[in-house]
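Some structures to go through are shown next.
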Structure P
Amino acid sequence: MPDLASAAPAIVLCTLNAKYIHASLGQRYLLANMGDLKAQTTMREFTVARKPQEIASELLALLGEPQHGVAQIIGLGVYIWNATQSTELVRLLKAARPAVKIVLGGPEVSHEMEQQEIVRLADFVITGWGDVSFPKLCRALLQGPQPIMKLIPGEQPHLNEIALPYGEYSDADLAHRLLYVEASRGCPFKCEFCLSSLDRTAWGFDLDLFLAAMEGLYQRGARNFKFVDRTFNLKIDASVRILQFFLERLTQDLFLHFELVPDYLPERLKALIVQFPPGVLQFEIGVQSFNPQVQQRISRRQDNAMTEANLRWLAKDSHAHLHADLIFGLPGETLESFAAGFDRLLALQPDEIQLGILKRLRGTPIMRHSAVHAMLYDPDPPYTVLQTRVLEAHTVERIKRFARYWDLLANSARFKLTLPLLLCHDPHSPFHAFLAFSDWLWRRTGKTSDLSPELLVDALADYLCDACGLDRQDVQQALLSDYTGSGARANPRALQGLLPKRNAPGIRAAKSLAQRQGRHQSLPEALR
């Protein structure tokens, strides 16, 4: 009998992550639920930066030489960020070894399958949940009877029937990567731009089992936990228990990320939130739009007054790092209504405002507005909106650049003193003040990437002094404080002769998850 521990695996679980720091939760769920096939299964993660040919070669070498009558299976997780690379990977795998069985899963291939080249190339596609269905399919391929359907609707078992995946995180994962965890699945809300709108409700895992798994990770040294629950604060009893669990295990390097429903923050939750020190809690809060007509059009229920009150309280009375989301390009949202929403959100003083361009995710109901609102989308991933009836294509491009520059200047917190000078240039609208700078910077540089801190310092100096007419000395002092405070070590033209003498730069330490938060903690009152 062959030694399964040393033999080549029969099944390889694979996905292409956006970055190394992202560890695939879905692949670990599949591995944890392989049952009697787990000894014949292995997992490999790559990043989208790797060449598909290199990945194909590595996967086929891992499977070893094919044996007559023995199936070889590659399960591939396909998402919006890796769909293009995954299609090429499947093409290469099938060309090199036609007999290998390619099984696809993931949100990108769970809807509109007939339109996708990757689905045509693959052998099987599991739509929806794969925790139970993927092991069943593998068992049939290896042991019979052979499946007769290419498209397999994923079974959705009770959450108690799914083995938790957290034991599949390696020590290297714990030391170097974000650990994705979930206390619940699904979402009861019906926002039409989101795939979660297809869920009937939200389901919670057994909280005792989940917290026991978190304790296991914690005892192994895990300190970074990113919850992927769509609505962490939906069921307050569970939210309170989870926060209390981590509050009792506070360390200086603990980091917790949660996604909050913006208009629901009961006092029980507030009482726990205020007990966490700076640098521990990060809340992602999807505001998306403050326009009531747009909200109603996309089936989004949101109490704007409560959203404002909760964000104001979090910014003023808690130490949580607030990452608020807005979406540009929603049906019927004009540039002016979006600008008003942006200014309204900025006044609430979140630490970061993430500007996203609307994406038409496969299967989402947002498609029903395409004709009436003349919504035109990019046919290739990530399917961003190109124009609408009230937004011309060049306006969408302007906001894409705005979003990139905003991330570099505002969300980075590297220009804490200079940014208020820029935003105050238009006393009626910070949005339009920054948009004017964004347009100017694009005309000057023609690019949105490879913009060094020194280039940005020089650009801000020229714009604020020459275009806005601000006092050069005031601008230089603000830029000098921001530049030296950021830890940058070069010599921008605008600050020559002003920088203090410094030691030669040494080896740059790895950026920690808390560094970006730390820069926000001393933001001036105008931005916080």
Structure Q
Amino acid sequence: MTYRLSIRSNLAILVAACLLPASSVALGLLAYSYHQNKQQQLENALTAARTMSHLVDKHFSNVESTLHALATSPSLSTGDISAFYWQAREALPTQRVANVVLTAPDGKQLMNTLQPLGAALPENGSRIRTSHFGDTQTSLVSDLFRGKVAGRPVIAVAVPVRRSGQIPYSLSAGMSPDVFDAMLREQGLPAQWIAVVADRKGTIVARVGGAASHVGNPVSRTLRAAIAGSSEGTLENTTSDGIPTYTSFKRSEATGWTVAIGIPTEHVASQLRQTLSGLFFAFVALFSAGIIAARLLGRRIASAITALTAPAIALGEGRKVDVPPLSLTEADEVGRALVRAAGMLEQARYQATHDTLTGLANRALFHEFVAQQAAIAARAGTELSILYIDLDRFKPVNDKYGHAAGDRLLVHVARQLRAGLRDADFAARLGGDEFAVVLAGAGTGPATLVAAKILDRLSLPFSLGSAEVQVAASIGIACYPHDGQSIRDLLHAADEAMYRAKAAGENHIVAAGEIDAGAAA
């Protein structure tokens, strides 16, 4: 058995067929948008890393400028360490530095603003010595180290104190990693991002984001390798504490320090999942709305189509076709077509059963009607009379005045027959100038009276324009069941009676019973 889908099911499939390609395109656009968004975030992170690297370099440069200014102090030329100590302490508030250290060529700290003037200072307490400076080198920036006096991780910026071509001292400023931590936080980076400032060795000096600061720990090997190979770039990385990221970095050409900013891959993926979930719910909502609309529309279409069933059955059964206004234009057109078809069939049936000239029933319908009425009379025990009518003097009129005049005369005769009969009586044109009448429930006597009335109406003059003509008729009568038990016998009796009337002359009426009575006598 072939399975056929309903209109609503087909519309639902159509909705799905429309939405699925659109969803595929949307997924493709989403994938493209995700890639573009990721690239844009990496670009933004690289821009932020460049900005941060510039700020770190600027901070080192500002501290260096302050130290160069202090290095020109006359107190250092005269060896007045005490005067220079207070001068250095006055300069501290202008920069984000923790202390200023004056170091002898052998590395001995001569002064450290973290300690009171004259306090004991550690031997070889400075990592930067005068011997580290060349003839033209103006400054040095250390990596992260643990200060012996400060007792915690620090970074130092040092400049040489030059006098008469010699370097009797080195002057350095120490700063806490908190300085760079504050710089990172001041940038207002997204909360999910991880930003790191690392020294030349790849040691973390400051970090924001993630579970902890990890100051003093090395950056990942992947990032160290990328920093060694390029001054800036982006890569997929896993932080030292195991967080997968998309990382952008910038290494300073001046100091070798690096700023790296990582965007957790989970954060990027979560944005994609949010967008995908939004797309999924939008698809479900659109699909549900489409299915509901398809069912409502399908119901409307189906009701319009099924409303054509009854008119179609009526058309097939030959009944009157009545199609109400429908909710679908195409269904309305089909309905109108059914009405037109019914009219055409009705006209065809009428033409098949009626005489086209007079509008009376033709011979086929006459025989059908006689059979029906005879069956009714047999069941009810009633009588039925048939009048066979043949016009007299019709041929001369037709020959003299033409066929058109003859046709007008035949139409006139048909009108006279209708006018002389009851509504229950039935008139037919059998062909040429022969007519017949069926009188239901009438015997020979009433049929004879009707026949006489017909002769009187037909004998009246009829105008054919400039001429008047008169016709006569011969009428034969047969009565059921007296003159025949079968339809064939009854019609034969009526036909024979009509020929007897015609043989008797114009305007004669002969009943089949009279013929039988005369034959018996």
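Each value in this text was obtained by applying a stated rule to the coordinates, not by laboratory testing. Owing to the predicted nature of the structure, the values given are computational and were not obtained by experimental measurement. Cβ atoms are built from the backbone, for glycine too; each structure is taken alone.
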Name the one structure among P, Q that Cα extents along the principal axes in Å of 184, 52, 35 was derived from. Q
Of the structures P, Q, report the one carrying the highest value of distance in nm of label points 7 Å out along Cα→Cβ at positions 350 and 366. Q
Label whose coordinates, when helix-only ellipticity at 222 nm (-39500 (n - 2.57) for each DSSP H run of 4 or more, over all residues; to 500) is calculated, return -17000 (choices P, Q): Q
Given structures P, Q, which gives the highest value for distance in nm of label points 7 Å out along Cα→Cβ at positions 150 and 174? P
Comparing distance in nm of label points 7 Å out along Cα→Cβ at positions 14 and 326 across structures P, Q, which is largest? P
Check the numbers for mean count of other Cβ atoms within 10 Å over residues 94-101 across P, Q and tell me which is largest. Q
